[in-house]
Structure I
Amino acid sequence: MNAAGQIPEVTVARYGAPRVSVTPVTDVVSSEPIEGRSRPGHYQSVMLNVGTAELSFHESTEHLEPWLPQWKAVNDVPRETWKRWHPGTLFSFRGPHMWFQPVPELLSWVIDSGVKELPYLDVPAANALLETMVPHAQALLDGLFEAGGELDWSAGSATAGRNIGRLCQRDPRVGAADEDRDLVDFEMIVRRFPHVYRPELLLLSQARLAKECEYVTRYLGHNERWHGEIKKVFGKPYSDGSGVGLDVLGVRAWYRTVLLDGDPRELRDFSDWDAEHGRLADGEITAATTDDELAVWVEREEGRAARENLRLLGTQEAVGLHRARLRATAISSGGGDGEIAEDAQVGETEVGEAEVDELRG
């Protein structure tokens, strides 16, 4: 913890990225559409493989292939055909979806070619464009956060991704120094505003943690009355003066770093552990199990997993839900609260109370 005892002192690791390599362009496809088809539009793109660091040029052949009569809409095209035409995940200039989803293995940017200002690229032009993008592609990879084997976006990586997109435009350029100040790493915000840290997230399963981090990415700075204070420090004012743009990045990587805390054990969700060991099914936990008894049970199971070099996540959450379901069943079956010990009815976990309410309703 820091000196004030408010937030953990965290340094989120960066991706140990390989060096970017450029795949040379040796030929380009025709821009002439087949008879009866519309013009091809922007069919040239740039691809970056995050794992191999390969930077390449891609051309869709959609405009050169027959459109089958049974294809009434784009959704009718077989997935394998569509992915061949348009591989990878299109980089999104703005979040939040790009920032809270896992970093795609293959990223793509559409080149704004095929217009008067930027005709379709030939071989020399395509190779020249790729070379200008190398430092930005490397900055994107080097800037990615890595926590527990997962990659996450940083403001620096997102800025580099935007610059690759800018170089794909008909008026290619690189953003000014402060142009992307709407992109802010979560670790910067949590240092300035420690109360945004939610330690209860560390008790969740990996899937629930990812979902909660998605919520933070979407809404931090927007949905609470005091969030306006964040935008007085971070973000980029809109040109029309109507507000401040703020995209928060790296939330999941920050929380995963706190969660891991240098522990080398493999992470395992309790649900997966229980599927193998059947601990909830053995009946030891009942509707009358108290919070203290539940805590002892959780500590014992986590100790068993530790002896297998595993670290369980979401144990408290899972057993709290299990007990809540047992209590709801007891109530609905006519046993009533009388069958639940008085001390077991107080101090229920928040998740347990919510589950009981849901099942009752």
Structure II
Amino acid sequence: MINIDIHTKRITSDTRIFVARPGAKYRFYELFVDRNFVGPDLPGLDLPEFDNLQDIEDLDARVKRSVAYRRYFLRGENDVQEPAIDIRNYLDAPDDQAFSQFIRVVRAYFDNMKVGDLVIVPPVNFRGQAQIGELTAGPSVVKTLGVAIYPGMPLTGRNVRWLASMEKAKLPSQTLDALQKPSPLFLLTRDAWAAVFRRAYGSYVTDVEYGSRFEITSERYQTVDDFNIQAFFNFVAANTDRVANGREDLLNFQRGAFSAQGVAPDLYTNVNSPGGLSLKSAVVTPIVIAVMLTLAVTVGPDAFAAAMEGTITFGNSQAPAGDACVAEVGSQVVTQLKLLGYDLWAEACQHARTAAANTGISTTVDIKN
């Protein structure tokens, strides 16, 4: 029995990606990463339990008090009187620019950002690793984090599960441009989301596209390896299109490698030994390629016999039971294996295994047999 986990994240249409600066001058980056935390740079916010943020009647006053203490602790050489701790002192305090900015940030963190949204936390150094994480609970489930710079007044924020990292300099250009401004938190523009989804989840599906990522772990990546990998991509893409159109005359590896014009997914390359390759398409082809490549490398020619005997099962640990992507991918993979036959599939496996041996190419697909 061969059990295949396509490991494809189904991303709902309301999922968003935020970029959270970890404090002024990125000073809390290590703490945020170590403690799985994201939140505003506001000491002693001390939110009471709430179901909806708007139910906190003295929210403005709490933010104004936090802003006052933040100024006090960061006063440097300035002689600033310690602010009052009693919240009643801030109920009628006038608004200022800092308050207006931070109240928007607080409402974003504890009202707008939902469970499952992604957050990018960048470091100060452009060669450092930006962390990509997923919020694990709703906005009313808060956590606190003590920091030395604010003694006795912890930060309040959200729990995040880190999924992946990437060099800050390689973040989408939209992110780097926005980071030139001092915004503590901002929404990443939609045209940059696909690159982050691929990095975070490997394979993913939305209402409009499918994506997959292939990691290259070897220090060496030569042109012959690149040819073998992209030829395998084209081979599967061409045959996926044929199966989708009801054809049974599938192409062998050589013909398939040069027959994917108009049906091959978009390819995004960032191979710097090590690095990665990413595919995106409006149809399921990238996920099928990820499964077929992993099958070729880990199981090899024996996958043909398993397809014929009906001993291949498909599931998806990243989506609810009954996910439609599982059935679509499973049907494509089994049909291709059966129609290719042992000899044509074994030939494709040889090229895939050669490429894997030289480059260490891998996917997030998990296969147990």
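Nothing in this text is a laboratory measurement; each read-out follows from the coordinates by a stated rule. Bear in mind the structure is a predicted one, so any value in this text is a computation, not a measurement. Cβ atoms are built from the backbone, for glycine too; each structure is taken alone.
Here are a few things to note about the model shown:
- Given 58, 35, 24 for Cα extents along the principal axes in Å, for residues 11-154 alone, calculated: source structure among I, II: I
- Entry that produces 1.00 once FRET efficiency 1/(1 + (r/R0)^6) of positions 147 and 267 (r between Cβ atoms, R0 = 41 Å, to 0.05) is calculated, selected from I, II: I
- Percent of Cα pairs over 29 Å apart derived as 49 - corresponding label from I, II: II
- Test item: relative contact order in percent (Cα under 8 Å, 6 or more apart) calculated as 15, pick one of I, II: I
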